1. Once mean projected area of the Cα convex hull in nm² is calculated for all of P, Q, which comes out largest?
2. Suppose you compute semi-axes √(5λ) of the Cα gyration tensor in Å, for residues 150-213 alone for every structure in P, Q: which one lands on 18, 13, 9?
3. Work out mean count of other Cβ atoms within 10 Å over residues 126-133 for each of structures P, Q, then name the structure with the largest result.
4. From P, Q, which structure was FRET efficiency 1/(1 + (r/R0)^6) of positions 62 and 102 (r between Cβ atoms, R0 = 25 Å, to 0.05) = 0.60 calculated on?
Structure P
Amino acid sequence: MEALREIDVSDFAGVSWAGQPGPAPQVQWIEVASLRIDDRYQRPISQRGKMQVRRIAERFRWSRFAPLIVAPIEGGLYAVIDGQHRGHAARLRGIKSVPCMVVIVDTAEQAEAFAEINTQQLAVTGAVLHKSRVVAGEHKAVQLQAVCDEAGCRIVTPRAQSELKRGDTFAAATLYKMMESYSEGTLQRALEAIIQVGDGNVGLVRANVVSAYCGLFEGRQDLRDHPGLIDALDDFDLQEAFVSMQRSQLNRGQHRWRLLADEVEAFLGRKLRLPRAAA
């Protein structure tokens, strides 16, 4: 029960009300065939939107389906204010009726509500998604969490650089990508090589840095597995190398992270007295 918290608004001060809430809505099950999209204020479904509709339909579960917000219009029909993608997914799945919150508003307020709802929506960060996937027991998320735990890495929500601690990273999407592209051992060693040296390179567990170390270690396992790797990297100024990488001009088709990977490889070759890999 320690993970459960009540809705507490005691720390919200100076809130002013813009107006009255309006009539209380009703929650009803409404046939999908009775729903309508008002193109005067609704956006068309883009290619990305169609992918979202397909994804909702293919993985349809009522536990993941939020009620649509609709308003009654002429002919016993309902205009969808919020939830057209969910409505399309339900129809694609062959579901006849969906739960809806029915509000009695005119077209102008429908459009205003549409704009306000879409403005208010908070994007779910990679850290929050990762946390939920771990709790849900998704295999890849659990694997990634195990790698992070071993390396001393923590996926966190965006915050000021001054608030970051050793091992903190915003780069959840990159870590998942590295899990797909490289072995778990390579990703773990890459994270260790960033986090477990010197002062921990706080704030540098970034996409291009992780990509550079993973790309290097996958091809140079002699570096990855060298017992003196961490000690050697104590003398490498990753902050300076990162700034240099960011400022460098790229040739066509060149990846920025590769510049950093080449610099780390050259440094380790000198420090550990290992030959550079043949091109």
Structure Q
Amino acid sequence: MAAAATPTYSHILFHVDGRIAYVTMNRPEKRNALSVAHMQELIACFRAIGEDRTIAAVILRGNGPAFCAGHDLNELVGRTPDFYRYVFDVCTTLMETIQSIPQPVIAQVHGMATAAGCQLVATCDLAVASEDARFATPGVKIGLFCSTPMVAVSRNLPRKKVMEMLLTGEPISAQEALRYGLVNRVVPREALEAETRALAEKIAAASPFVVGLGKQAFYRQLEMPQPQAYAYAREVMSFNALAADAQEGICAFLEKRPPRWGGYAQGPDRSGEA
């Protein structure tokens, strides 16, 4: 996504700094509520990032007082069943796209992350939260149970805690989110941007080929029975071991020098084959 080719969005901002992409939800007056148009722009942006081999990691954040307030409720009044299915199909596509691109996506969370906003945090590969962040699935309070957010949140937090959040709609603090595994770290608000960037830079220092391969393998094995997961992981790791970056990394470690990564576009290193 070279500068000249960067698309113009109405609901998000996008820019690249070094090898880190920033996707900023930009509906501050709506607390970055996810309208259909907003979600479609996020999908398009993440798909384009997935095709850009110069980008190593992505930071997803929100402008204004909140990270994301969930679905735009103005779109959910007096519509047809087909429209409601469409809204939640688009939302599902957004979440699946975030996890399908090779680059890790880090949520940079401040303020409230509620309903589909909490789902976004749970869906991202990593999350850094400021001390003021709060997380909730409050749909039950307005008669719309957070069923689709439940899918992502229940894959991050213990069952009883998720049920408490879903059944009461009450928020949890950033420290609770850390304790229960929804976020990776909690930092002071003034350090949020720098700490998230530092985490992204650590990822960007690794082989992008290996990171992408590993992210894909992680999500594929997650729901497999253990024997099937090991069988799948064995094949992935065997393929990985043949790759040029794996051989380079091993040799660099043994030779006590920094590795020189080859990038995304590589398969197994067959240079030694007859």
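1. Top value of mean projected area of the Cα convex hull in nm² goes to structure P.
2. Source structure for this number: P.
3. Q
4. Answer by label: Q.
Read-outs throughout are calculated quantities, based only on the coordinates presented, and are distinct from any laboratory measurement. This structure is a prediction, so every number in the text was calculated from the model and none was measured. Cβ atoms are built from the backbone, for glycine too; each structure is taken alone.
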